[in-house]
1. Tell me which of I, II gives -27000 when you compute helix-only ellipticity at 222 nm (-39500 (n - 2.57) for each DSSP H run of 4 or more, over all residues; to 500).
2. So relative contact order in percent (Cα under 8 Å, 6 or more apart), computed for just one structure, reads 25; which one of I, II is that?
3. Out of I, II, which structure matches 2.4 when distance in nm of label points 7 Å out along Cα→Cβ at positions 98 and 194 is calculated?
Structure I
Amino acid sequence: MILDDRRRLYWGAFLRALATGMAGVLLGLHLARHGLSVGVLGAVLAAGLGGATLAVALATWWGDRIGRRRLLMLLTGLSGAGGVVVAWAPDAWTVGAAAFVGMLNGMGRDRGAALVLEQAMLPATTDDAGRTGAFARYNLLMDVGHALGALAAALPEILAGLSGIGEAAALRGAFLLYAGLLAAGLPLYGGLSTRVDRQGGSTPVLAPESRRVLVRISALFAVDSIAGGFLGGALLSWFFFERFGVAASTVGLLFFAARLMNAVSHLGAAWLAARIGLVNTMVFTHIPSSLLLLTVAIAPSFPVAAVLFLLREGLVEMDVPTRQSYVMAMVRPEERTFASGVTHLVRLGGWAAGPAFAGWLMGAAALAAPLVIGAGMKIGYDLLLWRAFRRLRPPEERGTP
């Protein structure tokens, strides 16, 4: 039963990542083909993120009272319904409303409330020794899903070329596929056992030690996520295009390879954490990735920059499963939904704040300025994290030298 629950969470996350990766590429094209402006696209993206943020807040404070499994199914159903409405929406207002209610993610990577609930559930499917490995495989499947979803974005063009139905109709079909992929998660989540749930509880009163950990680590995560907002995919794509004059298709292939590097690195993170510890793995893989990013900023040619960027991508995500595992280990089981939600809200806020400053810096200072500043902030975050938490170990590491 434990393994069955874990597989259900894995496959549900993979299907959602597949849908999200596809929508991140196709949303702008879908709206453009229906005569909507780039201003509308920005508003739709904002509406989707607004809905996602509200859902994360709901999961944080009310997830355990509603029931993790029940809320996960409700959010999945709303997301699928939103995709159907976007496919057939007649005007911008309807698209915006559907994006908000359906928490439509046009960023290409999953940042929604389902993550909060799944990350709270996953530790219940394994023991302390296997927790980091479970998070590593979870993130591996999500990154593979994001990469394959980006590739699947070519399906409408292929379908239009083979059938002659027109690109607008093919794009509408792609968003119906998006809805179908999300809906396929409903029976998976419906079959979860009560082992992973916490239904009928109230928002927990955090133990003093849990509160101290959560406050300190959330403050540090805020720094890291603001830096991450400086380094979003759209901004990095713009850097490669403007600095080296490469084609959009070349940048697309580079980012596909980067997602694959991210995916493989998750398993490496679990292996390394078992040997040097979670905090050390977070810090001593993240700092080299930031140094590599600094070299990308000054690379003399695109091939050199691409190799350095891919090396960076092979390290930069190694802190993701280790970070998730560490937070879940350092709070009580009944506090996990709240802890996952609070840290996720902090990161959402940072991601939202960073891009506006980064775009201004690119225009007012230098094209590479966000890369340099973002890398510097991340190195500062890593050093502060190591200083604050190097002696605060999760259960599986206690008693080790």
Structure II
Amino acid sequence: MEDKYKKSVDIVNEAEKKIADKFDYIEKIYNYNQFKVLKAFIDSKVSESHFVESTGYGYSDIGRDKIEEVYAKVFNTESALVRQQIVSGTHALSIALFSLLNPGDNFLSITGMPYDTLSATIGVSDEMMSLKSYNISFDKVELVNNNFDYDNIKNKIKDNTKLIYIQRSRGYSDREAISLSKIADAISFIKNINNNLIVLVDNCYGEFVECFEPTDVGADIMCGSLIKNPGGGLAKSGGYIVGKKELIEKCSYRLTAPGIGSEVGVNFNQNRNVLQGLYLAPQIVNNCLKIVLLFSYVLNIHKIDTIPMYNDDLNDIVISIKLLNKEKLLKFCKIIQETSPIDSFLEPYATDMPGYDSKVVMAAGCFVSGSSIELSCDAPLREPYMAFLQGGLSYYQGKYALMKILSEIIL
């Protein structure tokens, strides 16, 4: 085993040299996004006073309001809702859908079936309080060769279709994440059909991966989680919704109550963490992308299929690894867990999880529970036994994990 580990060290070190030019390209994206975030902080005049805690209704939470001002600037939108009361990305999306759709409306996903955890919100199985229970219908158009099926999109848009849904990342599917250029083309196509259609983008895992965001290319509203990319590993919880002012106001009414909206809601002394996490986010995403690239290169040369492959563009911070074997999948997750700074001594096992239709194994030795901006891995226990690896506060943790995977599973 010692010889195998030594060999794995040599393989990974050599791989870094082979993909140095791709690392340089990722650095350029990081530089651009870091300047954009810094400028948003400067233009918003963020000060230490915005770290002060508020209590009760939070009417005086100037830090909360400042966070939302910075988010709106970073994502080039009219308004933002960034709250600890939004418990996840799924919650943010659910708020947006319930806010913008009325009984009798239809919404259309043009990236196939959304992520598993949104199925209950849609009402796939007639769940109580779902959109379906409010007579809000759902249709989907599958991607074709990792691109939008424009003919079917046009045919599926009905007179009562009000909202078009785009999921940037892959979820638990075997497709690629959608590039921003493809999203821009799709939004332009949709607006040419009916400019009043609302385009909502699930941007989870996609923030700061490219130099621009879906809201820069026409998305009306966009949602994500603070324990993914934009939280930078420091936000302890929360989610965000950014977009047009009138749409965000409707979302705020759904989050709290009509007539109250965004005026209330304390951030539980998390303003500093949320702001500092956003400031660091481009750098952390830079680490994540380098980990994805390193894993894809090394695994590909050892005949293991990944999405993306190392020559593909990177459109989110997730890499799907097709292990084809249940035992290998569980071993892979075990290594990710044991190379983590927290709970390294625990062994992950498959179990039922809320919102998922099969048992899921999760390796997540994280400082923030469930944080997928930290190096983590989750996988549904079903064929073709794909591991979904994401995150990485430290590039070197990802590198070390890869060396162990090479020596204990592959070599």
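1. Numbers: I: -27000; II: -12500.
The read-out was computed on structure I.
2. Answer for the origin of the read-out: I.
3. II
Since every read-out is calculated from the coordinates, none of them should be taken as a lab result. In this text, all values refer to a predicted model and were calculated from it rather than measured experimentally. Cβ atoms are built from the backbone, for glycine too; each structure is taken alone.
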